[in-house]
Structure formats: C-alpha cells, structure tokens
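Pasting the structures in now, so scroll down.
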Structure 1
Amino acid sequence: MALLPRNAKAGMEGVDKEKMQRIVYETSKGSKYFENEEKKEALLRQKIENMRAQRAKLSAADLSHYQTVADRRILELEATRDLSRIWLHADMDAFYAAVETLSNPSLKGKPMAVGGMSMISTANYEARRFGVRAAMPGFIARKLCPELIFVPTDFKKYTHYSELTRKVFEKYDPNFMAASLDEAYLDITEVCKERSMSGGEIAEELRKCVNEETGLTCSAGVAPNRLLAKVCSDINKPNGQFVLTNDRMAVMTFIFSLPIRKIGGIGKVTEHILRDAFGISTCEEMLQKGGLLCALFSHSTADFFLSVGLGIGRTDTPQVSSRKSISSERTFSATDDETLLYQKLADIAEMLCTDMKKGGLCGRTLTLKLKTASFEVRSRAVTSEKYFSSSEDILKYASKLLKAELPISLRPTLVSFQ
C-alpha cells in the first residue's frame, strides 16, 4: 500500500523513501489511519481499472475522432495564450512552523511540527529531512523523527503575521489574490512598468520587504500566468525565487519535462489515474495523449489537462474573475468533547466572517467538512433562502450540521461558503 505522497515537499528531497515507507507502514498498521488509507487505496485501484476498461472499449475510429477533437482544441487553446501579464506567486516558507520559531527562538534548528500526536498542520525544514510533513498523523511523525517537538496551533498568531505579509503585497498589487494565510498571487505587470523593473527584481524586493516586516522568509515564482507562477515558487524553496520569462518557447520547454503532480489541481488520485491508466507522467505526455483525455474525461477536465500541457493558465485580474467560494479550516487533535467542537466551530465562523467582510462577500450555501477520528471524511451542506455573512449566521447553520452528526470524534474541520 502506498502511504506516501509522490510529490516531495521542499526540504524532503534527500529523504530515503523506501525506509520512510517501511516505517510508516509498520507504525500505522492496524490503526484507524491505516484502515482508512487501505479503503482509499482500494477505491483508487477500482477507478484505475474502470478507466482502463473504458479505454479498451475505444475503437480505432473512436481514437481517430477524439484525436481530431484534441488537435482542434489544442489550436483553440493556443489562440488564447496571453504573454502580456507578469504574475508573482508568493509562498511563505513553512509558515506556521516559522512563526512558532520566531515566537520561541529556542526551537531554531530543532525538528518541530505544528499540531499533535493525532495530526500535524506543518513541519519545519529540519523535520522534513526525516520525512515529516503536513497532514501526517503525529504518531507516525514521531516514529520517523524521535526528537520531534510538537507545538500546538495558534491561528490568532498566524493570522497576525499573515496580515503583515498582506500589507506588503498590497504595495505591489492592491488587488492581490490571497490563496490562504501563507500564499498569494500578485499581478505585478503595472508595477514593473511604472518602476522600470523586471519581474525578478520586484520579487527580490518584495521578499526583502516581507522579511523586514515580519522576520519571516518567503519564496516567489514569476511567470506569465498564475498556474506557472505557483509551480515556479516551489523551485528554489526555501527563501528563493524562480523567474519564467514571458516567451512561448521558454514556457513550452519548462512545462514539457514537468511531472504532472507539480501542477496545482492534480492531486494523488488524478496523478495515479493518469499514470497507471494512460502512462502519463509529464505535462508533455498530456498533449501527446490528448485524444484519450478528450475521449474519457469531461470537456472541462480535458480542457484543463490540455491547457496544462501547453503551459496556459489564468491571467485575468481579480476584478474580472468572480470568486465562487471561500473557506476556513482548523486542524486539532481528535476529540469527542462537544463543547470543544462547538468552540472550534465558533472560531472558524469568526475567521470566515472576517475574510468575507474583507472581500465584500456573502453566500447562501454553507458546507461543513468533517474528518472523523477514523480519518473518514464527511461533507454536509445547507442552503439558505437569503444571503448572509455574519459570524452568528455562519455558526448557526454550521452548528445545525454538526449537531446532526453528533456524537462523533473529530480531527480537522472545514467550513466553506458559496
């Protein structure tokens, strides 16, 4: 059973994966986490087999038809390529862990994770060298790194430092897009023109400003669109940057050899399906097998895959792009204490309300996503007749959804709003 992600986080490049796999397997075997991973693995294998069966049914005429469809769609997508904008993706380095180290300098240089024995939110680079990473049960992390120090989450602290970084981002793009507390997309096209500076120079300056204002480091990626900028920000982590020039040949050369898992939106399940059912491991192979993708995936999904193969991503500004959802999440140790669960829900409602007010947003559909102590993920939703955004209303609807699931022992909880 493959319990390890294939896409190594920054700082994990030198990890002995075979040794790590063995430790994770031996430590987790028989646990609820292990049982849940086995279930997910079985479902994944079934999806792959189903896709292989569908592929086997395609006739030569079918393949020829869908290859024509793919070739035409590739030309249409190519016509939409926009190389006129310069996008920067800023990504704080091991953010939660870095904030905790800033607050407690004695943690510097020691392997540390934010979270607890049931689940961790993130790990610093010292811990990552042992294979410890986010979304890993703490009992497994401790086995991988016996000297690991656990620090409880403090979202008020992280929110404070996030606000400091956002004040820096606003200087370069007043309409920057915050993807989470620790990352953001900035359209730096205009500031580059106004100050006669390159994207790389702006990235260097922005990262220096973030460090001066917060004491924290961030990495940056500069590229013609947001999809590529995010990939680029991960290349020279931590505390580095990478610039992809606004040139079609440079983009195609960069994207062709890129593993598909490096792309935002392609997770573990999709990666395995593409690799094991179609033999697709790189972005170039998405174009080479575009006919199969058009035949067996929905129009929108096939379009996304072909766009990835071409290195084409979104370049529109936040004002033009309407946001459809917003979410807030908390990770905590497994608990069946109802009072604590409702308190966590109240904290999430307050933060979600604050984020919505900043964006001038309101919504009607509220979704509560729960992860049980056995690592089962449940999702429940409710739609109101009227739009709302207050913390009181968010908590009211979320509490009703939670109450229907009680009694229950939970780990992380997420509330999203549409």
Structure 2
Amino acid sequence: MRVKIRSGYRLSEVGVIPDDWEVSTLANLAEYPMQNGVFFEANRKGKGCPMINVGDLYGGSPIPVGFLERFDASPDEQKRFQVNDGDLFFTRSSIVPSGIAQCNHVSIAEGDTVVFDSHVIRYRPNPKIIDALFLFRACTASNTRRYLISHAKTGTMTTIDQRVLSACPITFPPLPEQRAIAEALSDADALIAALEAMIAKKRDLKQAAMQQLLTGKTRLPGFSGEWKVSQQQDVITFINGRAYGRHEWETSGTPVCRLQNLTGSGEKFYYSKLVLPERQYMLEGDLIYMWSASFGPHIWTGPRAIFHYHIWKLECDTEEVDRQFYYYKLVEITEALQATMGGSTMLHLTKTGMEKFLVNLPPIEEQTAIAEVLSDMDADLAALEARAAKARTVKQGMMQELLTGKVRLV
C-alpha cells in the first residue's frame, strides 16, 4: 500500500521528513571522533578540577559544572580530556536498559578546566553542520532513545559502545531551523523550571505554616486560650483493616485498598465479595493511615472500599476533632516519629503505641480555621503541579512535532 506524502515532504530511510531536511549518523555530524574519558582513581578525588561522572548525566540540563565532584587530573589528562562548551556526553553502561546512552550537554566558560570520566563518552558536534543544543534534543527524542536502547548489549549490565552510537541516525533541518527548534524547547524548559521553583517555594511556605499553626507557635487572628493535651485514643478510634489470603481475591466486587494503591507503586485493585461489618469499609473523605513499611495519613478519594490489614481507618470524635485538621496533625506526628527513627521510611507502628501517643489540640473552631488555611495552600500547590504537568506534556508534544519536521518554525 502506497503512503500518500504531502507536498514538501519525502520518504527517507527513517520515515517521512521535509524535503530540505537531511538524514545522517552521529559519526558524520561530529567534529572529531568520540572519546572515552580519564580513568577514575578514588585516591585522586576531592581536589583538582571538576569531573563529569555517569551520575551527572541523569540530572538537569545542562550539567551543573559548579556542583561536579573534583578530580586531581594531571596536566596531560587535562589537555586530553578537556571539556568544551557545547560538548555532549553519553553513558556507556547502565543497570537498566532505559538508562543506557543517557545524553546530556554542558555549558562552560572559556578557560574553565573540566574533564570527564572513562565511563562517559564525549561527543563534539561539528558546528558547521549541526547545532549542539538541537542535537542534544534529537538524542533525547523518543525515536533516538528507542534506537539506542534496542542496539545496546544487555547482560548483568546494559552497555553501548562508540560503534553503535556512531551509527545512530539523526534527522536534521538547516542550521537556522535547528537553532529555532532548540530555542523553542529551551523556552519550554524555562517555563517548567520556573513552575518547579514556584512549587518548591510553596511547599516550603506550607511546611513553615504547618510547623507554626499545628504547634500553636503562631495563632490565627481571633483565637487565643490554652490547647488541650490528649492521648489519640481519647479523640480518635483506630479501626484495623482485614487481612486477605490470595484465595480470597476476586476479579470483581468491592475494591480492596492496599498500601500500593495509596503510594502509587501499584494502582491495580484486588476485589472481594465478602460481606463485612460496615466499619470495615471506607468511603470518600474518610481519614486512613498506613502503618507498615510505607506509612502516613491519607484522605480517601476513591469509591466505597475495604481497607487492607496494613491500613487503619480513623474515626474522629466530631466534638473534639476536625477531620481535615487531624490529617495535617497526623502528618506532623508521622514526621516526629520518623525523626526518632533517624529518618527511616520503613517504620512499623503499633496500634497501641499510636493510641497512646499524646497530641496537643486547639478548640475545634480553631482546628477548622487552621485546616482551611492549609487546605487553601494545598489547592494552590495542586494547581501549580497541574500546570507543570501540562507544561511537560506540551513540551513532549513539541519535541515530537518539531524534531520530526511535522511542524516547521522557519
């Protein structure tokens, strides 16, 4: 079956591309051959010049030279393995296939001395043919990643050599359009970075607000008086979840919520057709708590469900406790418990211990006011996170359209 190709496009060995685009290989676009870096010796680290290691390729782009580990490279090594502005780097090995040939680039001032490790391959684009930032984008595009991963060698480690990298096909437009594409994608990155910075700032502000409001160090206008210290069991009823054997799982019925469904490590529900006492079910808006391995509070937002053994449902005394406030209070309690365990995220809490844990509570009216303030901050954070997620999706779409020539900027 013949594919109809629109005017201004042609069929190439890698698919349909614009008439004025070309297809070449990384080898043909290089200023000179690829190069592995200097052999790393542990007794020479900690002083000398900055060195680009494998781990640095998985962070932000460009590689942050100011935060690189230092390596005492000899004058000859500095000369042979000197990094130039615009150089690209690829990982030679990875524990998982998806991490192989991870590409990143560097931006450094003229005269700065930076070298790179032997587990990294340095690639220097030929500026007369290819723009370095455009090529970086092309090397991180989905079609290029598929090629590199599929041509890597898999074993205990996934590896790739210069021969495979050299043969990787790259499609590219004339230089002015390359630069326009690179600029558009850099603008998209700048928007994402700005949103992420705003999110980080909002999170810090919320954390500070929680530390002040949940402890009474700062009081909201119109509230005063003493707070009341109680054991949790005096204001909260902890209800155990039900343990299930594999033979009890069903493919339909009532969803059974497990830790994985709350942490995001597994979204698939198991189901049960057992009829249980009503208190063993949770409804939208119920306060629950994970108490084994992963731990912490959640407000359930799903359908009517059964909660598994490693989850407690918490019923609040509505005359003493505002449920939304108590969610934030449990976040504070969890952080305090974690601090006593040296920051471990793998705690195993006991129901008796949690019931006897002391909490300092303001009058319920003040609890409600505090919860409203923190909920508004959460809503602002959620809106920013949604904007950032949308910006990332838009950027991915831009890469797909711009790096294949489906959308033209010049």
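Just so it is clear, none of the values below were taken in a lab; they were calculated from the coordinates. Bear in mind that the values here come from a model prediction, so they are computed numbers and not experimental data. Cβ atoms are built from the backbone, for glycine too; each structure is taken alone.
Values computed for the structure shown
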quantity: Of the structures 1, 2, the one that 0.95 was derived from, the read-out being FRET efficiency 1/(1 + (r/R0)^6) of positions 101 and 205 (r between Cβ atoms, R0 = 41 Å, to 0.05); calculated: 1
quantity: Answer label among 1, 2 for the case where percent of Cα pairs over 27 Å apart, calculated from the coordinates, equals 59; calculated: 1
quantity: Structures 1, 2, by FRET efficiency 1/(1 + (r/R0)^6) of positions 181 and 277 (r between Cβ atoms, R0 = 30 Å, to 0.05): label with the highest value; calculated: 1
quantity: Label whose coordinates, when helix-only ellipticity at 222 nm (-39500 (n - 2.57) for each DSSP H run of 4 or more, over all residues; to 500) is calculated, return -11000 (choices 1, 2); calculated: 2
